[in-house]
1. Which one of P, Q has mean count of other Cβ atoms within 10 Å over residues 202-209, as calculated from the coordinates, equal to 16.8?
2. Here log10 I(q)/I(0) by the Debye sum over Cα atoms at q = 0.06, 0.09, 0.13 Å⁻¹ was calculated and came to -0.30, -0.62, -0.96; which of the structures P, Q was it taken from?
3. Can you tell which of P, Q yields 17.4, 58 when Rg and Dmax of the Cα atoms in Å, for residues 106-193 alone is derived from it?
4. Given 12.1 as the derived value for mean count of other Cβ atoms within 10 Å over residues 50-57, which of the supplied structures P, Q does it correspond to?
5. So if we calculate distance in nm of label points 7 Å out along Cα→Cβ at positions 218 and 250 for every structure here (P, Q), which label has the highest result?
6. Comparing structures P, Q by FRET efficiency 1/(1 + (r/R0)^6) of positions 138 and 242 (r between Cβ atoms, R0 = 35 Å, to 0.05), which one has the largest value?
7. Using relative contact order in percent (Cα under 8 Å, 6 or more apart) for the comparison, can you identify which of P, Q gives the largest number?
8. Thinking of P, Q, which structure, once log10 I(q)/I(0) by the Debye sum over Cα atoms at q = 0.09, 0.14 Å⁻¹, for residues 90-265 alone is computed, gives back -0.39, -0.88?
Structure P
Amino acid sequence: MMSLSPDSGRVADAPSDNWVYRVLPRGLWPYAQLARWDRPIGWQLLLLPCAWSAALAGNVAAAAGSFDAGRLALHLVLFFIGSVAMRGAGCTYNDLVDHKIDDKVARTRSRPLPSGRVSRTQARLFLLAQALVGLAVLLQFNRFTVVLGIVSLVVVAIYPFAKRFTDWPQFFLGLAFSWGALMGWAGEFGALSAPALALYAGAVLWTIGYDTIYAHQDKEDDALIGVRSTARLFGENTVAWLVGLYGLTVALLAVSFWLSGVGIVAYVGLALAAAALVWQIATLDIDDGAQCLKLFKFNGVVGLIVFLGLLAALPFA
């Protein structure tokens with residue numbers, strides 16, 4: 001963890017050479033940090049299940065002769081904007097809820113709220129602005145998808161409190177972060193069906209796996225202040241749990257592909273992603289915080305491989 005001076009304006013767990021610090025005026029840095037713009041892996045991991053779902057639905061639409069490449073492209077752009085906005089809103093909300101906890105954890109006490117660089121009122125107003133952007137994006141979809149997106153807010157609201165009442169807060173994160181696996185399908189068809197549900201279940205398990213790796217960075221501080229996590233729950237058995245979680249992830253995605261009738265290219269992408277997950281498990285050292293962070297971030301590559309496989313299976317590819 002990098003050393004920070006009190007007036008550096010940076011946060012301990014984000015790259016100090018990020019575009020935020022090169023482009024934005026210093027007065028906007030705390031807001032960028034609240035939204036985690038200096039840590040893009042979060043919105044990437046939120047976006048990927050949306051992209052999987054949209055591409056999977058595109059494959060099904062193509063088989064039915066109703067595929068529209070322009071509609072898929074538009075949906076992907078909307079999901080990108082929505083992921084950045086809602087990930088930022090979610091992080092801001094999480095920081096408001098965890099204000100006092102973050103002040104007790106070495107990795108998080110330099111964040112804008114515990115460090116005093118923004119007030120709670122300012123953070124709430126910024127949360128509202130991001131939520132309005134997310135709402136504007138959501139309203140571009142059909143009515144079923146709009147309702148589905150609103151329902152997701154229930155899970156989003158619960159997640160920051162989960163670490164206080166369960167050893168499985170990563171499960172609640174998975175429910176929230178994987179919601180896009182339903183949204184992409186709903187955006188295409190205005191309904192849900194078995195392939196989307198299997199995709200969602202797989203994405204939830206994937207999220208539990210990668211966020212368990214992430215949580216190993218904080219396990220010592222978490223133990224001291226009583227914050228619960230799957231990293232603490234699994235402990236030395238983390239690798240065995242990851243084998244199960246990631247194994248079921250791949251199996252459920254394969255079921256989703258089979259139910260959708262996608263081409264062989266999509267399975268090739270899934271096989272490559274599975275190999276990347278095996279490598280991740282084989283190299284993991286749960287006592288090396290820096291390595292845990294790198295392996296967590298590597299899941300952005302894993303998810304991108306799955307998406308590219310589905311995209312390559314489409315008729316225009």
Structure Q
Amino acid sequence: MTGLSDIRIIAVEQYGAGPFGSLHLAELGADVIKIEDARTGGDIGRHVPPFAEDDDSLFFQSFNRNKRSICLDLSVPAGVAVLHRLVEGADALMYNLRGDVPDKLGLRYADLSHLNPRLVVCSLSGYGMTGPRRAEPAYDYVVQGLAAWMDLTGDPAGPPTKSGLSLVDYCGGVVAAMSLLAGIHVARRDGVGGECDVSLFDTAMAMLSYPATWFLTRGHETRRKTRSAHPSVVPFGAYPTADGWLMLACVKPVFFERLTKVLGVAEVAADPRFATLAGRQAHQAELDAVLDSALSRHGTDHWVGLLSAAG
């Protein structure tokens with residue numbers, strides 16, 4: 001898709017979060033020019049194992065395909081001069097740096113607006129451009145802990161657990177990309193650019209969504225459940241079969257009815273205890289026992305075939 005082919009973005013970025021955001025813009029056709037730090041041999045992602053050799057890696061390619069790249073030393077005038085030339089012809093400058101670094105490098109909108117008044121500057125930092133933690137570095141796993149994601153993930157009897165993917169980085173990158181596009185829209189409409197201030201911590205807190213709403217509104221603290229089960233919808237989680245596992249997700253009544261028919265326990269759907277979402281949540285242990293018993297009669301492939309056929 002080339003929907004953003006008329007947009008040029010200068011990306012002073014490294015490792016995961018920033019490159020993941022600009023990757024989506026490049027995939028949509030934007031001309032993304034990646035600025036790598038000449039003092040460190042380029043983006044540290046080039047050296048992340050496994051499969052790293054000759055200043056390149058599969059990790060790096062996963063985040064940086066479809067971009068152009070240049071190494072600059074932004075601590076010296078010659079490097080800054082090249083960056084300024086690039087900015088003059090760009091729609092946006094985005095970076096994932098500590099909140100205090102852009103001021104030191106002269107990367108704020110106030111530093112660059114004389115070169116290009118329509119420029120949109122998008123910052124993706126750990127804790128934002130202002131506040132007491134602006135100068136602190138941040139990484140996905142750390143923020144997953146700070147924002148309580150690790151308290152919501154994993155088995156109840158186990159330790160705090162991170163997501164299997166770097167979702168704070170990924171979500172932060174996507175939010176930054178969306179903010180940047182909104183900024184470009186405003187700049188093209190009004191003729192004046194500006195700044196976007198996105199942080200990993202703010203993004204992670206916002207992603208708490210309904211568990212945060214439950215807690216802040218009614219004081220309800222969401223607890224981890226076994227088998228990666230949903231906190232309120234039942235059945236919705238991992239269930240064992242004769243030879244493995246499968247995920248069941250029955251949000252709508254029709255799905256629960258179809259499930260019980262396929263498993264040969266259609267009478268369960270008519271049981272008053274399980275007739276509603278609230279009832280199934282209140283009697284989850286009894287319902288899970290019935291489903292476990294039924295599923296144990298055959299293997300995963302058998303059930304997946306029947307469930308898929310049933311819609």
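1. On the way: P: 26.4; Q: 16.8.
Comparing all candidates, it corresponds to Q.
2. Values: P: -0.20, -0.45, -0.95; Q: -0.30, -0.62, -0.96.
Only structure Q yields this read-out.
3. Details: P: 16.1, 47; Q: 17.4, 58.
Only structure Q yields this read-out.
4. Numbers: P: 27.6; Q: 12.1.
This value belongs to structure Q.
5. Values: P: 3.0; Q: 2.2.
Largest calculated value belongs to P.
6. Values: P: 0.55; Q: 0.20.
Sorting by FRET efficiency 1/(1 + (r/R0)^6) of positions 138 and 242 (r between Cβ atoms, R0 = 35 Å, to 0.05) in descending order puts P first.
7. Working: P: 21; Q: 14.
Between P, Q, the highest calculated value is found for P.
8. Numbers: P: -0.39, -0.88; Q: -0.48, -0.86.
The value was obtained from structure P.
FYI, it's all coordinate maths here, none of it is from the lab. The structure presented is a predicted model; accordingly, all values stated were derived computationally and were not measured. Cβ atoms are built from the backbone, for glycine too; each structure is taken alone.
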